Structure 1
Amino acid sequence: MSNYMNQAVGSAKETLGKLTGNDNLQKTGRKQWAEAKGEQELQQQKAEREQNAPEAYRAGDAAKGMGGAAKEKLGAVAGDDKMKAEGRSARAQAAGEAAHHDNLSKNDNSGI
């Protein structure tokens, strides 16, 4: 569920808890809303950091890719299809993040 949806559901639970006198539902809703709001703010801060300095993330992208490749190879040697698939997935995710950071750098350098 998205952070916005979790905030809405949490707010609804809190309001319903207030209206019905259900303190537990009210507290649960408030907690759900606060956690979702905090996660949303963290994601926004990360996106801003990536936008301002995408090159700082490239080493991490490379490390994730190498780790994924190693896990994929180890899975192949060990005959562990799950490990092999996890490694392939990690490599693909790292490649996607690297492409994203490259695009941010290109856009930043072109004055966009």
Structure 2
Amino acid sequence: MSQTTQPYTIKMVNAIGLSAAERSAAELRFRMALESSVGGREFVVPTLQACMLARSLVSHLSPEELAHADHDAEREVIALWENAEDQAVLSALKPLNRDMGEARFEINT
């Protein structure tokens, strides 16, 4: 059975002062690091969707309730995505060697 990779795009926004080439290179570094962190291109969208679902399932919980073992899986899924995204941002921005202020990356599916 073959699995189709869900398409997605990466767009760097609020990146004031970057040339088109610098922005494009940062977007590519972000994509490559994110894909590597989640296990491949085919896992980006499903991992993002799983994180969004996990967040919605625990959004109404107090910190004490969320810390309960019943919610270990949700916390792990959220942590997986957040760690992957954090590493991708670092990989994308570090070579720019300057404060990027409010710059961020949007993932569109």
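FYI, it's all coordinate maths here, none of it is from the lab. If you're wondering where the values come from, they're calculated on a predicted model, not measured in any experiment. Cβ atoms are built from the backbone, for glycine too; each structure is taken alone.
Of structures 1, 2, which gives 9.9 when mean count of other Cβ atoms within 10 Å over residues 63-70 is computed from the coordinates?
The value was obtained from structure 2.
So Kirkwood radius over Cα pairs in Å, computed for just one structure, reads 17.0; which one of 1, 2 is that?
Computed on structure 1.
A value of -31000 was derived for helix-only ellipticity at 222 nm (-39500 (n - 2.57) for each DSSP H run of 4 or more, over all residues; to 500); which structure in 1, 2 was it taken from?
Answer for the origin of the read-out: 1.
Taking 20 as the value of relative contact order in percent (Cα under 8 Å, 6 or more apart) derived from one of the structures shown (1, 2), identify that structure.
1
Rank structures 1, 2 by mean projected area of the Cα convex hull in nm², for residues 23-86 alone and report only the one at the top, that is, the highest.
Max of mean projected area of the Cα convex hull in nm², for residues 23-86 alone: 1.
One of 1, 2 was used to calculate FRET efficiency 1/(1 + (r/R0)^6) of positions 31 and 55 (r between Cβ atoms, R0 = 30 Å, to 0.05), giving 0.20; which?
1
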